[in-house]
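There are structures below to look over.
Laboratory data are not the source of any read-out in this text; all were calculated from the coordinates shown. Nothing here was measured: the structure is a model prediction, and the numbers come from that model. Cβ atoms are built from the backbone, for glycine too; each structure is taken alone.
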Structure 1
């Protein structure tokens, strides 16, 4: 939130703004100490299942924590330690409607939104009302036998869910999603891509009080301000202080505690969903970096590759790596390294070292560079 003392506009050079953004995303030379520290700063890890190299949550964590991170660490945090929880958030300009792994310490900021979810959407309310007996049977079965996958829950709906998309007539899946969005159930564990569901009271701590919705949203905006460092107002509201960035147009918001002083950069290969580059307009404004996820394009129309990894070097985004993990052959296959501008020898060596580190982290025996 702004105050009378913080209404003056801060003016930043592009280099300073980039370094603030990189530091906010924990991509400096100094690495975070733990997965939980990382998650608390980033606020979530996106649980996208695409695993051309590794799932995005693992790529994001690995790019920050390095060889100290293993995918089993995230599984332990979600399923055993319960220091994190899985949630499919309501879509916002910042967060897509995808599954997120969040710090359990942030649960209180989402409970009021879960409760309010039941009052939104006439079609959804009507379907839930028509299937009240089905809803109660699902809750009873989870109470008696949970955790369960959707395949283990019979479809006893009175009215089918109607949709023009893939959810049409997927009544068990929809009921589980709706109950989770409303805070009645939660994901207890995953077996591959399959979610196991249980009552929320068995997963969420019992002593967490909901922060009222009108208070939770500004707090979440402030958290986003800290994890982005600099951002457009549409992403963070009036969190932070107003700022102008050299060479860009329009207003920015700045974390008032952010600084680029003492910045030490490094080289990192990022997930295509990484929040440093996910906002394509921001990536152009700050880094002069053009990127598109091309997995949905035909191969002939791709410039950088099916699942190209943005390359961070020092305080610049300098290129993309087109790579895939061939687990059967135990090879990291690097089809191309796209240099936005020609690399000098130091940059080339640093990128090659990161690729070797990625190969080792993935447990692959060799690397082939095309």
Structure 2
């Protein structure tokens, strides 16, 4: 059976195999580093290793090419002790060295346990506050009234009853049209204040602080995120706010805020190591936050893509980011700007 984590690099152990699980790898350089780290471990032991890649963002062919390159530069007695297994579409595919059929069958029974344990568990979607954010987004952008069906199926991704209940709870803030479409009559200040109080839980925010003593600047972190070319990440915070409001009275930023569109229940922080190995998750309010990761659990993230291909978090998320960074005066200025834009 799979045992608890035994070494710093391994997530588990199955018989003589050390097992490392990596989710959603999106860059070959990350794959190369992982393989190199495992090879160092194998040099100092007589064990074998399994690298389990779950839902990788790079192709199986690319993984096979990198594995072959690895075998050409590492001693055969080391390279032959590494097996790569890809898990996608609920199927396991073994690459490189073959596994004994009996061992493979038993191993595949237990690997899902490791997959489930990997990463951070996210909070469930709060339909009311997600609807509130979508309605404010529509207000900011002067999108006009929407059908309840569209809000349920296209924006939030849920059934009709929870949306109807959420709209009812918004009370007089909702303007109802004769054709049953709805929109906000004005900015829902009271409900917005409730969201501010609960935003970290509603958004499943995970904060990272630097423990190396030499944190990378937000600009450097942003550059590495751009290199990933991921379409599920929107840039928010100060950077995103300035995109929507270039005249915002602010200079520089001490942190980077990003929004990740994920309908999964877990988040694998694998790419955080790529951004900066010195970044570690923190729950301590006294720790400086160098990277804040927020999660959008609804169906439509409402990201904006500019001419250069940059992906920006929507202005409501950017406004929440400013509040979480304690930039209250800038948040008020940004809010007033967006309300004025929504009236045009």
Structure 3
């Protein structure tokens, strides 16, 4: 594989010295970019785009071509590829978001679920990873990802998105045996999936626990974090002569940073409700931190964006171990020029903290 020309993202995750704070952005390949919308139209629909390795590579690289400041690429895919490969029948309803044709509602349903093989059942994702690594040619590292077991389970039990997670939480409390078996199968599937991505060329991986913050404290530790720890324990941690860092991101997870820091992951993602300076004090040197600007700041003018970047950098303070990101994904209505102002501000303003 080609040597990395820019490895500051990986170095920061491992708390090694960097010249400036690295930056990337969740959903950086997405609907805010006109070139993405054009490629998606060419594909026909979202899942056709995800399942076409050449087009998935094209949209992964689009933000890097537009924004030379980006320090990482992230695989273009969807967190629900695993449930789809388990036979749930993923489809997207216009205006409704993701839906499943089959819903998990009983222990028997869970017992019938297969654990997918990444190359056989999710080969289009593995081929996309290989294609992207080849086309990146060492520009920046490639991030692979998956949804967390709890997050995937909510979609499978609810049949799609949910505001109150009524069915998922009912299963958790009424039938914990079924929920634990579902989460265990999903942990096995995510471990295999991420290891497949690492073998195919992903140089860091992120676990998106989008809905862990919906749980009570006790339930989060038992039904979300425990299974993410299981995944981290099963991942390939050295590949191509380098450490493969793992980032855990629980949206709404600020209550549990200390427990998350003991997971074995190299870094924790923070949403915008956390103060990054306080978070750094709480986790100490155990993990790096990623985040955590409110995505809505990107609706503001470039001067306001720059001021918020400066504030977050100052709150983190001197030294490495910070990967700048949003506290969640960029939203479709953001002006692409504002994203560019964000990336420029991070590199320009952070150099003083790395002398």
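1, 2, 3: which one has P(r) over Cα pairs in 10 Å bins from 0, in percent, as calculated, at 5, 22, 28, 21, 14, 7, 2, 0?
The correct label is 2.
Using distance in nm of label points 7 Å out along Cα→Cβ at positions 42 and 106 as the calculated read-out, with 2.2 as its value, let me know the right label among 1, 2, 3.
2
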